[in-house]
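Laboratory data are not the source of any read-out in this text; all were calculated from the coordinates shown. Quick caveat, the model's predicted, so the values are computed rather than measured. Cβ atoms are built from the backbone, for glycine too; each structure is taken alone.
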Structure 1
């Protein structure tokens with residue numbers, strides 16, 4: 001089968017590999033779609049934490065079941081997967097927090113992912129299509145990241161939520177903040193992404209951090225109160241550190257984005273606000289179900305996100321261009 005391997009930062013190589021043999025409790029998938037996310041881009045750049053090379057990338061998947069023994073599933077059925085393979089026995093798993101399992105292995109990060117024609121997954125990771133198409137199924141996982149972040153934030157209808165970063169994950173955060181009844185403010189440095197927020201997602205307030213004083217604009221929009229929830233979806237250390245100053249008194253700061261460095265912020269200001277700092281990692285089956293429900297109801301229009309498409313044979317050539325802001329990539333989708 002054809003396989004695309006990220007051999008070292010900045011390098012891909014196609015290879016012919018064997019179709020894996022299925023064991024009990026596993027499902028063999030025929031991969032049909034692979035969505036590209038920030039994790040894939042950062043891995044290609046060499047800036048992704050918890051990463052080793054060589055690695056087969058790809059965890060935003062839509063697939064057809066080739067062979068399975070999973071109850072309730074059948075060959076030929078379309079599915080997506082929860083790509084965070086967990087142990088089921090650690091303290092986090094026993095508490096239902098499988099997204100942060102102590103032995104977590106993320107498909108496409110800690111182990112090989114879906115940029116190949118066939119792959120094996122634990123049958124417990126399968127998610128039924130519920131009538132969704134292949135493109136929609138490949139977008140469930142990134143949207144679930146946003147849904148989980150909003151669930152962590154415990155949004156109250158009517159409160160101000162500033163989302164820092166209008167990439168694909170940030171857009172999903174905004175969608176589910178809007179659905180939760182928040183007044184959403186999008187902050188980014190790329191004008192085209194802010195326009196996307198306004199035109200496609202109907203986000204009422206945007207701030208270009210490259211051109212405007214973010215703190216002043218947030219104060220003006222919120223009538224001096226500042227946002228009660230700030231969510232980082234950039235994974236940029238400078239943006240993360242700067243955003244500590246954007247919170248209202250009593251506010252919550254949720255880190256969805258991930259980077260390698262150390263976070264630094266003035267303790268007195270954080271303490272004065274009695275602020276809450278939390279991370280949001282991956283998603284759970286509850287979040288996947290929430291996303292599928294939102295897609296079925298038309299609360300989220302996932303095909304808005306796909307701006308670039310490529311056949312599997314063209315990924316090696318196209319991938320570097322997806323890193324360039326000038327190409328205005330929101331979501332690239334691979335067809336296999």
Structure 2
């Protein structure tokens with residue numbers, strides 16, 4: 001079995017690759033990433049270095065927006081499964097550099113899924129986002145809700161879903177989209193809440209808490225993501241197109257989580273409350289009933305039970321230096 005994972009130097013892509021390499025010993029995994037400078041290149045290179053310790057893993061630095069390069073790559077390698085995690089991340093950054101989202105999230109996505117269909121890939125699994133829901137009045141978010149993207153990042157993810165659904169009507173390839181909700185865990189993104197707060201704590205920096213902390217987030221552990229991915233790889237899929245929430249269905253308030261982290265650290269982090277960033281939604285809360293039923297999942301991890309292990313790993317690996 002030959003699998004391609006795009007965005008393998010990213011947080012989710014790295015963990016998916018690692019889990020597949022450990023779980024499926026006979027699989028050959030190809031990873032591609034452009035290793036951009038959106039956040040620490042050193043951290044991304046550290047992830048790739050870790051993956052390359054396994055001789056079943058091959059890495060190629062690639063810009064997926066380069067159509068000819070992607071075409072030639074797919075022509076050379078006959079992949080059976082493609083797991084597309086590559087994207088320009090970050091909602092707030094989309095207001096600073098919108099062009100990067102067009103290049104990676106739209107052109108790049110089209111290049112990867114088009115070639116997947118062209119070269120008869122059996123399964124195409126791609127990363128969408130909870131951001132496609134925008135602000136909703138009813139909770140939890142269900143997959144059949146009307147989508148309300150509010151920025152180029154969320155628009156790009158909705159466009160990915162729309163194109164994938166259209167393509168599914170003219171290809172035998174099985175296409176699965178995953179709407180991720182605030183993923184956290186070891187090797188997490190330093191621009192997201194948990195690692196931003198830990199960095200501020202260890203480096204004695206002030207931490208700016210948006211909207212005075214009046215946010216709730218559906219934190220989802222990375223191990224739940226990789227467990228789902230492994231089940232999808234093994235599962236015999238009949239439907240041509242499916243979309244799923246990947247979430248804990250258990251939103252947490254940020255002040256409550258901060259209190260828990262401070263207690264574990266025994267550090268009085270300087271938290272400064274500031275006004276709301278209008279790029280942020282007030283609450284993310286997804287319904288995970290569909291994915292649980294589809295893959296026979298019993299439960300998802302709770303961040304208050306897992307955060308201590310994440311903190312210990314962060315301290316041990318001195319991630320605050322990146």
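For this structure, a couple of remarks:
- Answer label among 1, 2 for the case where helix-only ellipticity at 222 nm (-39500 (n - 2.57) for each DSSP H run of 4 or more, over all residues; to 500), calculated from the coordinates, equals -11500: 2
- Entry that produces 0.95 once FRET efficiency 1/(1 + (r/R0)^6) of positions 49 and 241 (r between Cβ atoms, R0 = 30 Å, to 0.05) is calculated, selected from 1, 2: 1
- Mean count of other Cβ atoms within 10 Å over residues 105-112 derived as 19.5 - corresponding label from 1, 2: 1
- Comparison of 1, 2 - label where FRET efficiency 1/(1 + (r/R0)^6) of positions 89 and 233 (r between Cβ atoms, R0 = 35 Å, to 0.05) is highest: 2
- Structure responsible for 22.6, with mean count of other Cβ atoms within 10 Å over residues 153-160 calculated and labels 1, 2 on offer: 2
- Top of 1, 2 by distance in nm of label points 7 Å out along Cα→Cβ at positions 25 and 65, largest first: 2
- A value of 0.9 for distance in nm of label points 7 Å out along Cα→Cβ at positions 1 and 17, calculated from one of 1, 2, originates in structure 1.
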